[in-house]
Structure I
Amino acid sequence: MSDAQAAAARVRDEVAALVARARAAQRAVDQVDQGRADELATAAAWAIVEPKRNRALAELAVRDTGLGDVADKIAKNRRKTMGLMRDLRGAASVGVIAEHPERGIVEIARPVGVVAAITPSTNPGATPANNIVNALKCRNAIIVAPSPKGASTLALLLQYVHAELDAIGAPRDLVQALPAPVTREHTTELMRQADLIVATGSANNVRAAYSSGTPALGVGAGNVAAIVDETADLAAAAARIARSKTFDHATSCSSENSVVAVRAIADDLLAAFAREGGVHLSADESARLAATMFPGGKLAPNVVAQSAPTIAALAGLTRPAVANARFLVVDAEGVGRAHPFSGEKLSPVLAFYRADDFAAAARQVAAIYAYQGAGHSVGLHTTRPERARELGFTLPVSRVIVNQIHCFATGGSYDNGLPFSLSMGCGTWGRNGFSDNLNYRHFLNVTRIAMPLAPERVHEPTEDELFGDYRRRHRR
């Protein structure tokens, strides 16, 4: 056996040992009732919501990843987990979850088994917690493969989760993680051996998940754009966009990367941004920023999830307003690799496009998504709600977010009906197998019992019922 073969066998055996422990733990909860499943989920949720633990996780995440803001991560950890638990309250994930007597169908919830969760460094606490809670709600075991930078945060989270599982007498092996140092080989092997993969993070991880041979739920790229039309409340729109763009230094894939403003209100919107701490860069400043952020045409890691003043300093921008900016605004016209600001920036930098009217704004967004971000979502600030439907019928997006703080609203909010989630499916537009917000239903198998219908409910259609109108109109 060669050294490479020996190394591969060692990885395979190490992962197999974790998976075997997970399967044993999952079997121990496979037949528990809804109350016990809810208790498992609640235990895992409290592990991150408890205030002292939440702060410790947020501080460790920022320290070890160098990404984001502690106060915002505390808010994110709490809000996402509290919202998830709100969604799960009363949700059926055990036993009979639906009956349709008119069709003779009974639906029974079943676990999927062992879940492999691939999680990003941008949300090293909130995303694993979300996956863990959903998995346990559905009586699954879960093994998390964190990004290397996020491994320490996950290790601390698992300490807290295991303490809560101990408190309720549940097997610790329901929730495990790949041991540090996390390698690509271990992550790939975990994806092969698990029953379901949930992949959030880099495009490489998502592609690997879909090509692993294991059923996978992977998400698409962000690069959200928002349209501000001529009817919008500009002060409200600017405040919402500023909050979304700056929250956790734009670590979220749901933070706006571009704004497309109808030309009639574009200058007024820029003024509104200025009142929210947005600084509009000159052409020279934008060029210097582009050189810093996109050396060789690719986004530089040292600007990701950093504050606007930090990024400005890296670019050598010394104007006092820039040095104290909340976010940076750059003028944009083109789209594509030659126009790097048209892509995802993962930082408080906002590309600003002008369009002659709403129709032109929609076309501009479509062009942006043809380059990057198809399938995710679009923001709309307007007083004409019918325009949301127009975008929903025409743009390649899974969500149209109307008059809301986009990075909060897309992943579920108390004031909209979307499920709380940190993983947004982008449909076939984003090369994903689902277009929902990832939620507990994705962690279930459903067995359907089909009973014979009562004779009066049975109807076999005639050929004329199905094809008569068509034939009369087209086959005379």
Structure II
Amino acid sequence: MDYNFLKSGSDIRGFASDLGGKSVELTDSAVFDISNAFVSFVVNRANKPSNELKISLGHDSRITADRICESVKKALVKSGVTVVDCGLASTPAMFMTTVDLKCNAAIQITASHHPFDRNGLKFFLPSGGLEGSDITEILALASNGEEVISETEGKIVKTDYMTKYAENLRNIIIKSVNKGEKPLEKYHIIVDAGNGVGGFYATEVLEKLGADISGSQFLEPDGMFPNHIPNPENKEAMESICKAVINSGADLGIIFDTDVDRAGCVDKNGKEINRNRLIALASYIAMKGETGKTVVTDSVTSDGLKEYIENTLGGKHYRYKRGYKNVIDKAVELCNTGVEAPLAIETSGHAALKENYFLDDGAYLMTKIVIELAKGADFDKILKPLKMPCEEKELRYNITVPEFKAYGQAVIDKLEEYANKKPDWKIADDNREGIRVSTKNGWFLLRLSVHDPVMPLNLESDSVGGVDKDFGELSAFLNSFDGLKL
């Protein structure tokens, strides 16, 4: 069986339920084979026999989690592995089991913000999340029927690690705020967990530190996600938490995605702190008032954000490729060359701080923001210098030819030639993905999707009508390519 079709960047994902009308891809046998292959992968990386391995296993709230976990357990136990069963858990917490519980590896069953009928497997080693090349290797082993033979069966050890993980976050807040054991007593903070895993943050972190969490919503795990998509980038989800903050009179609202590796927040006025505003606030916190530090982001961040990081904060902005793992890996690479890069963050909300193992952890980022709130920070004042675009738009061009990557690159190459001939257009100095062009109205970026036969086009302008003007010029060029369809 060829399992390569289940690769999704640095994760494994597929349809796991037929309730949405799709055929099941993550079958019991597929999960079993992939789990066997992962054991072989870990044996090679840890240089230990399988019966000496301890691998943790957790899952988000999806309806197929229990079924998939059972297949993973069967494969691991058959291979002689000790399985640390964490049950319902956040994705970042599963990585932390390699730190706190000294697990040799960790597996999280999740498909992030994707619909209820999808699921997946995400893997960690003590060094961090796996690379896309590692997933390719694991799937190749699975496709070839790789399995580890053990003379003795492994065992399953149940643990409530999320209690320890929440305690760690509480201790960080207590130590940082330095106002006793109930440092959030004067604050009203609400959480929208979207019926994912993040409800613990309201009850086990905020409330236990004295915060009023009344008005929090959708804290109960429900894998059908009946209220809204658990995704801080989703318009309906953000409107829901903004409304909840206003209705409850909260000082801060927090929203998580399903597995809590991403988050966004809302200030006391019901105004989003998300995307560029979240990056700006995270940069302010990560730089700790020191100049010269580098913040690594993905490619679609605004010109106003670059200006904020470099002029207001005195830092350096390094725009890189889309894909949270790309951003994190670049920050790690810069640090290894002597560049101080304390933060890697994508506009989707994936934020990884150097001080926290460069782990993209939504709960950790929100903890840092809660600390600032408890110290009396005025988020509106902090973010006031950030210039926001007047207009923004994203369009997605489908590539209809088989060799989509080569075709997309050819479009980008031709657009570069075209842009160089236009006096009002200037290719950005920090162009590291696709082609980013500054215009007299604002800017646009055309790039290839990380995984799909799609070319996203992002446009921003500083004036009303600017996006339409730039798109008008661009569309005439893009419409000349028969293999591109809006």
Structure III
Amino acid sequence: MTDSTNLLIIMSDEHNPKMLGCAGHPVIQTPNLDALAATGTTFEAAYCNSPVCIPARATFATGRYIHDIGFWDNAQPYDGSVPSWHHAARAAGHRADSIGKLHFRSSKDDNGFSDSQIPMHVVEELGDLMGLIREDLPVRGGAWKMAGMAGPGESMYSTYDRDITALAQVWLHKEAPKLEKPWVLFVSLVCPHFPLTAPPEYFFKYFNHPDLPMPKLYGENERPKHPYLRDYRNSFNYDDYFDDEEKLRTGIAAYMALCSFLDEQVGKILRALDATGLCHSTRVLYTSDHGDNVGARGMWGKSNMFEEVARVPTILTGPDIPKAYNSRTPITHVDVYPTVIECLGIRSPEGASALPGKNLIEIANTKNDHNRIAFSEYHGMGSTTGAFMIRKGEFKYVHYADYQPQLFDLARDPEEIHDVAGDPAFSEIRQSLEDELRTYCDPNEVDKQAKKSQSDLLKKHGGRDAVIARGDLGFSVPPGHTPQFD
């Protein structure tokens, strides 16, 4: 066991892993996250376990896969019923606090934290009921908000992130020094999740940049025609509203500006940690719940298995963590649970040994394991069929319960331009990865279980027409704000 330390976890929302200076992006400025990477280990093949908010956060909390715990989509939020690392830390006598977005069902539930400041949960304790519809997908009425709210200014999200950051600084200065046992603080920010309303000092830096990069495969004739992607684009028709070049440029610039704004908040939190003198006894983990398409292939938002979305920026620093090191071992968010246990130096709770994760401290200090597998799955909004991903070595296999699979050779095709699933030269690899997938679950059976659960819940809430009549929220709102349905 490594020496026990405090653990500061900073999570962003919808941060495309390529939108970092330390990831090699030619334009974006993220100096604080770049500095964090220089002092620790970056996990280059890190993935979420489900690329949408509620399931991603449920797996992050519990260390278990979605098909194992049943929080399938954004209408089935985590309710504290499955033990989490917060429960385990608190039960062992350690302070486990959260500040900011949780996107759980409610503060009425025992979510495992010692204390939760300004938590953002799902709207009306229900979330996105429209996502329960998995056939004949409805067109999202709130899709206009992606382009319509893009531009310079302040939004409820940027204001919320400033509040979260301020409270995190206060906690580190006032609470942390009083604690005798190692603690874990979960600071959960919401940017760069849309609305794409970005502070002007960052927005104009990118909007006026002569080399602002445009999204790949953006033209109508360039976009991949896979039916899963067609389903998503037809339901979440965000791109219909980016109907001229200036609007597209505005959306890209605003997203990048929000990444820089996020980086500013991370810097403030890390400087507070340094000022307290606790940085030498604290490990820091930065990650995001999932990524964002940011216009690539004509898509915005999340909900697919491309690198922009399913892969997540993940950096770990602190005692015993290699500095300026890039680990290529595949990891996922289920690896966070054992990492917390290891950091705090507590005995694993009963049943935790059966969890699929492995602590990131050990992975960072071990040579790259190209045989390790990253697994992700999706059963939510904008999809008519379950999607399952296996990343092993340099290959990524995406299996669909009802559609043909996809296969990408990330070594030769890191931008995932060429799907080689139908190429006979890759048939053995494709079959091998499908076999690996089936050691995790039966994809067809899991797809049936998810849809049965969603169908039952849809009936409970009045059926298809009632749910559509409720409207499309677009995005959840912070505490104190009234949700606006469209």
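Read-outs: derived from the displayed coordinates by stated rules, not from any lab. Computed from a predicted structure; not experimentally measured. Cβ atoms are built from the backbone, for glycine too; each structure is taken alone.
Using relative contact order in percent (Cα under 8 Å, 6 or more apart) for the comparison, can you identify which of I, II, III gives the largest number?
III
Name the one structure among I, II, III that distance in nm of label points 7 Å out along Cα→Cβ at positions 282 and 346 of 3.2 was derived from.
Of the structures listed, the value fits I.
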